[in-house]
1. 0 is what came out when helix-only ellipticity at 222 nm (-39500 (n - 2.57) for each DSSP H run of 4 or more, over all residues; to 500) was calculated for one structure; which of 1, 2 is it?
2. For which of the structures 1, 2 does the calculation of mean count of other Cβ atoms within 10 Å over residues 60-67 return 10.8?
3. I have 19 for relative contact order in percent (Cα under 8 Å, 6 or more apart), calculated from one of the structures 1, 2. Which structure is it?
4. Can you say which of 1, 2 returns 24, 18, 14 when semi-axes √(5λ) of the Cα gyration tensor in Å is computed?
5. Looking just at distance in nm of label points 7 Å out along Cα→Cβ at positions 44 and 76, which of the labels 1, 2 belongs to the structure with the highest value?
6. Out of 1, 2, choose the structure whose coordinates give FRET efficiency 1/(1 + (r/R0)^6) of positions 20 and 100 (r between Cβ atoms, R0 = 25 Å, to 0.05) equal to 0.90 when calculated.
Structure 1
Amino acid sequence: MASLNIKKGDHVQVITGKDKGVTGKVIEVLPEAEKVIVEGVNRIKKHTKIGQSVRGAKTGGIITTEAPIHVSNVMLIDPSDNRPTRVGYRRETVTKNRTDGTSYETTRSVRVSKRTGKDI
């Protein structure tokens, strides 16, 4: 299972399917199923059974909610120019400090826009 390039909170655009062209914010990422839930995309109607809550209020009816969409059907929007882009990674060296006052160098991975080359 490969890691996903889309993270929670990213702005994405749907590139195929019934909601093609719609943009939205990623609400949840489901890496085991390779799916994401995007705000306002792939909305479904869910019928729930009518019941009573503890206080006696009636619950149930028809609820509209977002369903998962496959991660290959969305593209990340580049924040610099608000256009869809592919995601690449760049390794950069950073210096970290330990609690005892010593420091050490390590690398971290940074997401980069393939189209503009800028950090995401």
Structure 2
Amino acid sequence: MTKQLGGRKLGVVSSHRRALLRNMATSLFHHERITTTVAKAKELRPFAERLITLAKSGSRPMVCRDIQDRVVRRKLFDVLAVRYKDRPGGYTRILRLNPRQGDNASVSRIELIG
């Protein structure tokens, strides 16, 4: 029986999609908010929240696999993990914005809460 696979393809191959999510998560942790399309934001949310949960538990090798920037890694462990230590989940928020002018794509802002 054919099973349904989860996740959006975002119009790219799997290695590109993984790199895209890693780069977007790095930017999200660095700036604490980014503007992107709704589909990319919805894919980024569980990826980023999983990384914050790993940082809270102190699993440095698992986080280092996805976040290459040392400054962002330090911020993730020293600032964000401490900020969300009592929160059981739901570290991000997606806000829908007006459509993009050039191609009328639905745009959203994903940001860290608190």
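1. 1
2. On the way: 1: 10.8; 2: 14.9.
Value 10.8 for mean count of other Cβ atoms within 10 Å over residues 60-67 corresponds to 1 out of 1, 2.
3. On the way: 1: 19; 2: 32.
Answer by label: 1.
4. Values: 1: 38, 23, 12; 2: 24, 18, 14.
Computed on structure 2.
5. On the way: 1: 2.8; 2: 1.4.
If we compare distance in nm of label points 7 Å out along Cα→Cβ at positions 44 and 76 over 1, 2, the biggest value is for 1.
6. 2
Every read-out reported here was derived from the displayed coordinates using simple, explicitly stated rules and does not represent laboratory data. Quantities reported herein were computed from a predicted structural model and do not represent experimental measurements. Cβ atoms are built from the backbone, for glycine too; each structure is taken alone.
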